[in-house]
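So, here's a batch of structures to check.
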Structure 1
Amino acid sequence: MTFGTKIQILSEFGKRLNKKIQSYYNRLESAELTPILQRASARNPWFTTDNVLYALKYWVDVLTEDRLEEWLNKYPNLSEVRSLEVGVVTAGNIPLVGLHDLICVYLSGHKALVKTSSDDPVLTHWFIQLLAEVDPHVNQQIRFIEKLEKFDAVIATGSNNSARYFEYYFGKVPHIIRKNRNSAAVITNETTDEELRLLADDVFRYFGLGCRSVSKLYLPDGFDLQRIFAAFYHWHPIIQHHRYASNYDYNRVVYLMSKEKILDNGFFILRPNGALASPVSVVHYEYYSDLPTLKSHLTSIKDQLQCVVGRSELATDDFGCSQRPSISKYADDVDTLAFLLSLH
């Protein structure tokens, strides 16, 4: 199948997906999407209807002919590879988090042997089944398995602990192995209240569980923290989610008992801390004196960063856009499609 044909298939699929989403909102012919949302949430309570729909709408936005062509124009040999078996081990921290890898395998012409996370056994299966309605060959090219064996290459995503096992089991074949990463935001004295309001989406979307979720704020010396609380307040309904609320209550008690100097407003905690990673419901912050010094610091920890949100020269993503990256952006800045096309 030609490269151009697959672009047409993916763009047609995006249109069909959009129709199903609109039917759900309009309560028209929603019998298919409604049970999928219910099953996904029942299996993983972090996969709320709102978050799953957000993820689906993201794929509708990027699976257009124009955006696909813009992404894929730099791969002239896209349809000239010999088909190999590529194991794909997906994470389950946010909805459809492994889908970009599967689309890359689909475009490359290789065959994917997919081992989904136990936290996401519903959505990815449904998405690929839906794609197979547009291209029946997908059922031969993407297969879901219980145990990964007899593979030529591997793309595996997980925690730092699981990455050690991945290295042991998959280290002898060509591979991409991803570990934990976190994202940060650089706020300056020129940052507006509207930009801070957009930043709240980068912090709270998917409950902060994604590698592109902002867990650390870099603030200029003397920055008024009350601006953060005011700009983030529209996300306060998040505390109604039982798992999020449990994390908030637990972390608040731990910090108060240890007499840490935290600030909280009833649904999230601002904690002065140098670490990038923060627990659910907690946002770390740190002050900086000047941007050149901060740039040096961020460079020293670049292997721990997925993205940097902001409007300064240090940013990789705009405020409010961390969970809506271009389809041409790759996790850990490792070009997945180039890796697949290099396999022989």
Structure 2
Amino acid sequence: MMAALQSELERRSVEVIARFLPTRGNGSLALSWLHLTRFCLQMAGARVRGDVDLVHINLASRGSTYRKIVLAACARILRIPYVIHLHGAEYREFWANSRPTVSRRIHGMFAHASRIIVLGTPWRAFVAQMVPEAAARIVIVPNAVAEAETRPDAGATTVHILFMGRIEERKGVPELVRALTNLREMPGWHATIAGDGSVEALRAEVAELGLQDRIAVPGWLGAQDAARLLATGDILTLPSHAENLAMSVIEAMAAGLAVVTTPVGAVEDIIEDGETGLLVPPGDVAALADALALLVRDTALRQRLAAAGQRFQREHLSISPYADRIVSVWHDAVAEHLGETAREDRRGPQ
């Protein structure tokens, strides 16, 4: 998501100057604190030079939160306003299970943020409940993607079902395998389950079930390979138990695939059951199998849902208006901070 935003802002070139810097890095987790220290030092240097107006903090659970608590504290010391952008799918559970000292620091990080960006209405309600004093500063900005190129008509004779995400229980992969197993006697479909995680274990399970001719497990795919895979798909399924707002669902909508997913996180903000996709209860293998079978059999319904989803994505979840919303949040946060600073200066020392 941030890579797409960076590309869009660079294309505009003059509206804002945004620097994207890591606090985690790609190496060992033990080295993440070096990246965080470097970030804070660069932030302090920019503050001294007067060439930083705002810090945008992307936030997930666990290590991301521990690092961002430090980063936010540094920003407050330097009197730089910051925006929190909440991404973590399991943040409710993480916050609820945190030690009291950590929970208080999380609360303080949110309470002092100039703006808090969330991906949908359930997350706005969650943050407002946890930090009521920040409720007026919560802004919903759903994830977005660039519009996909028109998919070529490959003349495929079977319906291609895709899963794209981490291969794990939280994403509902065990239920998906069982649902596809229930459809083994049904002709007219094949599936690809792509992603990192428990790849070898899944391949072994598919082979043991005798479904290796119908279910491909290619492992992790880069951006170009993922785009090529989407171009061959007809249905995208993501039967997750927990999500914030899944990028794969939005990418599938952009590519013109019908979507079968679960009403978790902010999914219901973009998928209306029977209109822009199909929703099934998390963990319900029978409902998942029935939904997939319905779309395999009913070409007209599959195409109607795909077209409606693609229209919704182009109208509401496209990268250019997404960048507009993010930049607007930045401008509002900076303007509010400058106003508060001016009022403090007029009051003088107390």
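Here, each number is a calculation from the coordinates, and none is a lab measurement. None of the values given here were measured: they were computed from a predicted structure. Cβ atoms are built from the backbone, for glycine too; each structure is taken alone.
Once distance in nm of label points 7 Å out along Cα→Cβ at positions 27 and 291 is computed for every structure in 1, 2, the highest value turns out to be that of 1. When distance in nm of label points 7 Å out along Cα→Cβ at positions 11 and 219 is calculated for each of 1, 2, the greatest value falls to 1.
With respect to FRET efficiency 1/(1 + (r/R0)^6) of positions 83 and 195 (r between Cβ atoms, R0 = 41 Å, to 0.05), the largest value across structures 1, 2 is given by 2. Taking 14.2 as the value of mean count of other Cβ atoms within 10 Å over residues 203-210 derived from one of the structures shown (1, 2), identify that structure. This figure was derived from 2.
Taking distance in nm of label points 7 Å out along Cα→Cβ at positions 99 and 211 as the criterion, the top-ranked structure out of 1, 2 is 2, with the highest value.
When helix-only ellipticity at 222 nm (-39500 (n - 2.57) for each DSSP H run of 4 or more, over all residues; to 500) is computed across structures 1, 2, the figure -15500 traces back to 2.
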